[in-house]
Structure 1
Amino acid sequence: MTAAIDIMNYAPLVAPGLAGPEYQYEEFQLMLRTTFKRMAEGGTIKTLWGREVPLDGKVDIDPTIDVPGALAQLDAAGYDIAVLACLKMWSYRHHHKLIIDQPEEVVAKAIAEAPDRLIGGAGYNPFRIDESLRRIETAVREWGFRYVYFHPMTFGVAPDDRRCYPLYAKCVELGVPVGFQVGHSAEVLPSNVGRPMLVDDVAIDFPDLKINMSHTGWPWTGEFCSMIWRHPNVYGDISAYFPSTLDKELVAFMDSSRGRDKILYGTNGFDLARFKADFEGLPISDKTRERVLRRNALEFLGL
């Protein structure tokens, strides 16, 4: 069995107490009434990393780190490496402030304990460009981060927005790849800025920048496949959707010579064992399975 690399996990894998407070905000309350309504069927919500919080989400952030616990989860489920993104999400309409701000310092401490198993992914706030770029430089140069992941749609900006371009230039300077969500938003946020075709100009303007379009690009699957096929520097991950539910067009693309070397495996923090078993059950070749589970991520991250 191939040891997987999870290209799309988050800081709460090593500090579960970072997740939970976001459920007090209207964007997440709406999500619990729509996309993830099954999560709200009891008196509490269990986050993807196992923390139980009340339905109103009124809990504090707990930055306590448990690296041995995270590694045990990875080992039990057959994972070698996990990328820990420091997610930053803005309240686009209701609050006009950061409703998630996972600190790079927590991930830095975790990867110092397990540098061969954990990879840091710094965050980016396009409304605080100078501050974000300084933090990213510190994270990469001083703390050993190898990736930047950000969530432009929660800020209401597209990946080709001028406020994102300083980030891309900094990533090229530092020699690290960048990733961001494409496709529709689970939260009630503007989804048109997540169209994969908006990556086209970015890939052309920054040919030396490796780009990961995260979360499959659904419902614009054709655009997602087009960007990966056309641009040597564009990849895409399958996180946030259990593999058995993936669009048939995407599965066929992934198992073809056009997509086999460019699709990345990621869980979005979903159940690690279930997600991997689901992927193993896809009707794809062993060659594709090995590429997607591991080798493509090694090449994308420069490991």
Structure 2
Amino acid sequence: MSDKVVVTCAVTGVLTDPKQHPVPVTPAEMATAAREAYDAGASVIHMHFRQQEPGKGHLMCWDPVVATEIANAVRAACPGVILNFTTGTIGRDQQGPIDCLRAAKPEIAACNAGSLNYLKTKSDGSWAWPPMLFENTVDKIDEMLAVMAETNTRPEFECFDLGIVRSVGMYQQVGMVDRADINLEMGVSSGMPCDADLLPFLKKYMAPDTRWQATLIGRHEIWPVHQRVAELGGHLRTGVEDTFYLPDGSRTTGNGQLIEAIVKIAENAGRTIATPQEARDLFL
């Protein structure tokens, strides 16, 4: 296990209403949020893009001009920071994220590695939203990987269950990618639960040289799972995309407090936080 741990901050996420939660939208807000996380120990900034028109900041945006403005603002605010772009689209069409990758050329980008029935229920037994398929077929993934190779962007494979983790191994076997970097997505209602007991089992099915981390979605109950990730040698991620709650159950005021909490977790596991340059050496 490497002593060094790379910390990623997911600074905004998708659809959360900035009128109700501390999520940044504009390039200036994204740069401020990223700098707060960077000062607290984050070397990687994972970003989604929002529509910039008044009253539309809760809606996704795939405008490459917006993506580039935000990327440039974050890079200027955080010397040496590594950018990690979202690329997820529900259906087959992914021209929007492709355009953003080509325009801004982030060092890393998410690559959703398998399809998922994206479901959630409410306490009254009804669907929280109409059941939908998060479609990530092999041809869609292959198209995204080709663009990432063109832009010199490292793919980070998002895995929602064990079968998707195993699929990433097959992508390596057939030559779609030379090395697998995995992000375990835990806490989506129809995917893997946020359960520390699953981590050794999931790690067993990764190639020995896999770099991995976990995205943990939930409230204060996610923090013991973060601790286990650190103990098992994984890298760490948090941010207001994933949670609004600190380990003591209180609500965070922003990304900086969440990164401070995850840095303490790394230190409790005997790990040290990678600088941006060390993160580049480890990840790129």
Structure 3
Amino acid sequence: MPELRENTPIRFTEIFDGIDLLIIEKRASSAPIKIELKANDIFLLFGMDGEITFQFGPMYMRPLPDGQSFFIYNPNSTLITQASFPKEHRLTCIKISLSRMHSLFIRDEPDNIELPFLGGAPLNRPIYDQKSVDSNMRILLEQLFHNRLSPNAQRVSHLGQIMEILGLYFHSSEPNLVACPFLKDEDTVQKIHQAKSIMMNEWKNPPTIKQLSEQTGLNQYRLKAGFKEVYGTTVYGYAMDTRLNHARRMLNQGVQSVNDVAFNIGYTNPSHFIAAFKKKYGTTPRKYRISQ
């Protein structure tokens, strides 16, 4: 694990030429961590246990909800972001050089270009994207935290896991080719953050879209579109993820039955909870508890 130094960007570990890895395991402190996102490199950031907040300069903050990932590419300037998250949370970041990405995904024949954003004229604009992490990718990300082999063998193992993560990540969809998806209206952004705070505080019985619209002063369209833009998920999806995250923590503690967990997070029918949990985490609550 790289050494953590106050006010100094944390170091990545080289896995292969053009592929570096950053692993932040559960820490004894919740002090923010600085990460250097170098110009012209591609970064994939994954929060492992809950929401992580990334501060980009004094004026812009972007949260990464649990179960989501960031794709960041900026050819114009190196960014220093400050990641803030509780001490029990973990963070993974994969760094890939543009040339290595070309060698992985572009063959000699132009017709075989799999990632359009890598082909054609040199890319000269930033790309930021946020997407969900499926259960298969989640399993691979968890394996990156297991160091049971000798250093060289572990590096080879991590390389294989990273390659599979890249394959899964770029298989389903391409990054959104927009200059920047961040909302420019700061007042709207603050109201979207307010909406998220309301959902976090009232997650057992969340307000309807109409009620949330009235509480934040945003019309329903701007609320739904803005929430999706900022958090990469719908208002309903965020409420569901919050409930299931609470359920997962209860299961980790192992003091309640699956039915009790379902009732405690607001489900009246445990079978509905089991189906939702399996859809999000790829396993049933009972099997999840046994695996911990």
If Rg and Dmax of the Cα atoms in Å, for residues 89-160 alone is calculated for 1, 2, 3, the one returning 14.6, 48 is structure 2
If we compute relative contact order in percent (Cα under 8 Å, 6 or more apart) for structures 1, 2, 3, which one ends up with the highest value?
-> 2
So distance in nm of label points 7 Å out along Cα→Cβ at positions 41 and 273, computed for just one structure, reads 2.1; which one of 1, 2, 3 is that?
-> 1
Value -8500 of helix-only ellipticity at 222 nm (-39500 (n - 2.57) for each DSSP H run of 4 or more, over all residues; to 500) was derived from the coordinates of, among 1, 2, 3, structure 1
Calculated from one of 1, 2, 3, distance in nm of label points 7 Å out along Cα→Cβ at positions 73 and 97 reads 2.2, and the structure in question is 2
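Read-outs: derived from the displayed coordinates by stated rules, not from any lab. It should be emphasised that the depicted structure is a prediction, and the values quoted were computed from it without experimental measurement. Cβ atoms are built from the backbone, for glycine too; each structure is taken alone.
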